[in-house]
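Alright, structures below, take your time with them.
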Structure 1
Amino acid sequence: MSVTSNRSVHVEFSGDESLEVIQSALENVVSPGMSVIQTLAIGANTITAPVISGVIISSLTIIPPAGNTSLMTLKGVTGDTGVKLHNTDPTSIGLDSTFLSLVITAAAEIVGIRLIWS
């Protein structure tokens, strides 16, 4: 069974500044179409792309649980300085076809983080 993924980012300003931008990624007609909920342990957590024959991973969307207060840092590998992620806002990342894994360092255990592979 094949899955097609369409992902976009929508930014809209209203008030003193008005703007609407919708940027769509390329359609992925061989997407893994996978959504998993997992727990991040304190410290470095290696997140590995799912391996499914014939599937191309083009993005990862990270959705922290509502009310999360634990700091998360996204890294390419454990030694990186990384980028601090928002505690509750989603993060969507376009990935190269050679992507294998990344690291999310958590300041405390985070139960219920959703990872959407598309």
Structure 2
Amino acid sequence: MISILVDEAYAFDILSILSIKQNNSTIDFNNYCRLCDLITLQIGSDKFNTIFDSEEYFYLIDANQLIYDLIEEIRAGKQISAEIIDDLNILRYGYKRRIQEKYFNTELMEKKTNE
């Protein structure tokens, strides 16, 4: 394993992706639990729970679910415009940005090319 520094919202984005994968495939639930524990250890359980139960995190999960569903459709042979996926990634980025700014009072280190 390797440890890297990422924005807090980025960590919640990864958590939301693991949640979706766990609900839609056979991913190991331990990875999700381990990440929950690591985030909680670093930001505290009160802040973790506040973000986990927030509207912003709900919408982040929703955006990631839409992306996951589109990727599954592509794997099944459906032709989907790259613009649709890009639009969803921009939407997802917006929710990460909201989490970072609202709960951590900082900007994301990640920048999009259209900013």
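When mean projected area of the Cα convex hull in nm² is calculated for each of structures 1, 2, structure 1 comes out greatest.
If you line up 1, 2 by FRET efficiency 1/(1 + (r/R0)^6) of positions 15 and 71 (r between Cβ atoms, R0 = 25 Å, to 0.05), the top spot, with the largest value, goes to 2. Taking distance in nm of label points 7 Å out along Cα→Cβ at positions 39 and 63 as the criterion, the top-ranked structure out of 1, 2 is 1, with the highest value. Please state which of the structures 1, 2 yields 20.9 when mean count of other Cβ atoms within 10 Å over residues 7-14 is computed from it. The correct label is 2. helix-only ellipticity at 222 nm (-39500 (n - 2.57) for each DSSP H run of 4 or more, over all residues; to 500) was computed and gave 0; which structure, 1, 2, did it come from? It was calculated from structure 1.
Each reported figure results from applying straightforward, stated rules to the coordinates on display, with no laboratory input. Here the structure is a predicted model, which means the values were calculated and not measured. Cβ atoms are built from the backbone, for glycine too; each structure is taken alone.
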